[in-house]
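Here, each number is a calculation from the coordinates, and none is a lab measurement. Because the structure is predicted, anything quoted here is derived from the model rather than measured. Cβ atoms are built from the backbone, for glycine too; each structure is taken alone.
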Structure P
């Protein structure tokens, strides 16, 4: 069967992207981070397009405590961080247990082992913070456990194919958000570690409005619902870039869920609790969160006091 022009075009783009990633992966990690910093400084000079979106996000959260000059300086640090990620993520393809220490180190990893030892699987609460792609690969590789990650498919097929190549490198199953609940329920029965990034905007019917960085944000209620239903532990896991270029991957103790006679109230309270955990890391390392996303796009129908 002859391929159409569109298929040929997409195939060519896919090959180019994969070649680019393979080439970037050949650059030693510290050299790549250096080039990323240079690229980030160049891009961070102008706050246009996505860079303007990140600056507006920073203004909405820190505008009452930072000057415009400080906000722009912080925005440049955000850009530099994510420019470095462009050179770091390709190294997932050459990651192994022998060289893992060059990229990450773990803190409180026994929390994860104890959670999985209970046989119910566990939910990994995290966000688009630090280098979540590298963290996911490193955790799966180190713990040698089958995992699931919930992710929205990319809009452009060649990009989605590339992301799947990277994300499934060590056997992680990637499932779309729309089909997540059934797969996650099965994952608890198979004692899988299941990653859920809870820091992005959702439509009003998918979430509850709870504070995120001091403002009402529609937050996916799925994690609260399934954690309450299954009793599988929720373990916060976050990566943060350190001065030596490696990422510190922190496993926090299991989240103690709120349980009362009101399921609706508990869903809201537990989702707010999850947001507070994510917010803690963003306040600690504001340059390492994905400010380019329009986190507060969905608006509440009624006034919500700023907290």
Structure Q
């Protein structure tokens, strides 16, 4: 009997160590994602089916470098529209996880021909921007607000700012919209609605373990190591307070961030909400799956947001 107790105790200890190891490894993957270089990002975008590299690289831009509220430098670019120099319309393109400003630049052809000035930058711990780790919006929203401060200083208090965010960038955009009403509208493409829910989904997909208690342990490790909690990264909780109009976009075949997340956010938004599901799109490819339809949806939304400065469909193929 004594040996049975020892065996059971040993199994319990090994299980405990395995759970702690699994949680620690998962925390590292969350906080320190393997990010892409500019060249690797461009190659991925071309593989997705739509990235007019030559047209984009030929455009002049003004680089900027500003200090984050957290001390590191944020690096980005402003593509002033030479065909519409008097335009007050600026669009911030916010990239997703592991990418960099090129993940935002792939959307430039949908705004630049419409007379918009285009702004891109590297998120915290991505590209050429500093930062110790990735927080999925908790710290990044204040970096985005700092970029907005810079744009107002450089180009005037009367500019009109919209934001387009893909995946994590869309989540960051919504969290920023909740605290910064200088953003007049959002186009949110394949964003996640709630970080704890997404982490539980990823844990289940990766290890076939579906455990909210393990996610709670992961959250504890994250809080100790990085000073934020995943519970605070939830656009779903913020949406009822966001008054600015939002166009939600999602690929109908997205399994990385489930389509239901955009549908849930659309339901939680009180008003001024629009939804487009690109039926053949997977994660981050709604635009590539049907560029004409994507452009049409954006054009209609922009004309609802700013009817005084109507735009026409048209993008650089």
Value 100 of volume of the Cα convex hull per residue in Å³, for residues 199-286 alone was derived from the coordinates of, among P, Q, structure P
Working back from 2, 11, 18, 19, 17, 14, 9, 5, 2, 1, 0 (P(r) over Cα pairs in 5 Å bins from 0, in percent, for residues 151-262 alone, computed), options P, Q, answer is structure Q
Output 17.2 (mean count of other Cβ atoms within 10 Å over residues 167-174, calculated) maps, among P, Q, to structure P
FRET efficiency 1/(1 + (r/R0)^6) of positions 191 and 295 (r between Cβ atoms, R0 = 35 Å, to 0.05) gets 0.60 when computed on, of labels P, Q, structure P
If you rank structures P, Q by relative contact order in percent (Cα under 8 Å, 6 or more apart), the highest one is P
Candidates P, Q; distance in nm of label points 7 Å out along Cα→Cβ at positions 23 and 223 computed = 1.1; producing structure is Q
